[in-house]
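Just so you know, all these numbers are worked out from the coordinates, no wet-lab data involved. Every value quoted in this text rests on a predicted model; they were computed, and no experiment measured them.
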Structure 1
Amino acid sequence: MEKIIIVTIPLKKQLESLHYVPKGRFMNDYPHKVHYAINAFLAQNLTKEDHVKVILLLTEGGDNAGDENAKIFIDELNEINAQCGAVIEKPEIIKSDFELTDTKFHKIFLNLTKQINYKAKIYVDFTFGHKANPILLMSALEFAEKYHHSDVKNIIYGRVEFKDNKINPDKAEIYDFSSLYGLFTLSNIVQASSAEEHLQAIDTFFTM
């Protein structure tokens, strides 16, 4: 199966390894620590029948630890995959500076859409990175579904809490936000005669 994994890479140094407790019904608990929440999901969902393309979104700046953190992700994924047996391509790294400009957003969007293969299953982890990433990802994913006939499967977010300015290792959780992506796309395609009818369609979506 053709799978694409898109991950946003953090800039800070000393990325922590945590046991992410699943919230919701999309996965079982992965009882090991990982640096990236999506790797807890992939450890349970990669198989030897999978052909995997990895796309990393890396913003340069801050502590300038992006390249180091990208390597941490790749090494961790490869270690997990040693038990799964999937074929994983050499990662594609999309780099950009920290300046928030329309020109930069346009470039990231184009690079993302060019990297997404036809009819691929897509998995995303947007835990890290700048605040514009979720909007860019949502737009690129919608484009890929519409024109590449791709299938957005899971959108992963790793949530942590802080205590005394340090991550509380007992409060690390993993969420699947694919329902929010569904809301984003539903709002664009619903044909309704009124706001009330549109909201009724959304209410139905969330109770499915």
Structure 2
Amino acid sequence: MIISFPHIKACAIILVCSILSLIIAYVLNTENAFLSSVFSNIFAGLFTGFIICLISSIKQISITKMRETKAWLEKVNGLIKDYHDAYASVRKIHFDRFDGDETLYEQIYDCGCRANWVNDEIIQSSFSRILPFSSIRMCKRKFGYDPHVLSDSFAVLHEKLKMIDVDCPSSKDILHYFDDVNTILHKLSSSMHDEIRSLDIRLSEIQRTIV
């Protein structure tokens, strides 16, 4: 993806031309001082252009990486929001004991699945060849979130929700099942939101520069 940038291709062409100019200037140094001087000046100009193009390329690559990171963070934050919306619906349900209602069971179980989708997305994104970063490493470093370690918390929730029709817990007990996951995802969402705002500021600043 980076090699396909036009800035990188331009850098390569300018670099090749500048090297050729330098070689020609060196070869003509003893035979024709004037032409050697001309090609030396051409080399100096091309090399200056190469440096400017290289700086511009680094800027464009940085912008692309920040945009890709922001888009991914917004995607994960969207999954967390979907979970919170589903959890809010579950909180509105009140009953003394679960009575085996299939529709109700599916609603509660779906809420737990949405929580797990967040963790799955972070793990699966680490295999993406498009993203310019490792999702797992970034979450560990920036957010203190280790999806492999926290998979246990999501697995515990999953097992508890599978047993609802057997244990027949109260609505209050079911809400308690989500306590750990709620804390984890709320903290992650807050951290990601702060990082998105930081990226917006950095993108705004870098796009103001001329080069």
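Annotations
- Structure responsible for -28000, with helix-only ellipticity at 222 nm (-39500 (n - 2.57) for each DSSP H run of 4 or more, over all residues; to 500) calculated and labels 1, 2 on offer: 2
- Read-out Cα Rg over 2.2 N^0.38 Å, for residues 55-102 alone, computed value 1.39, structure in 1, 2: 1
- Comparison of 1, 2 by mean projected area of the Cα convex hull in nm² - largest value held by: 2
- If Cα Rg over 2.2 N^0.38 Å, for residues 71-158 alone is computed and equals 1.28, the structure in 1, 2: 2
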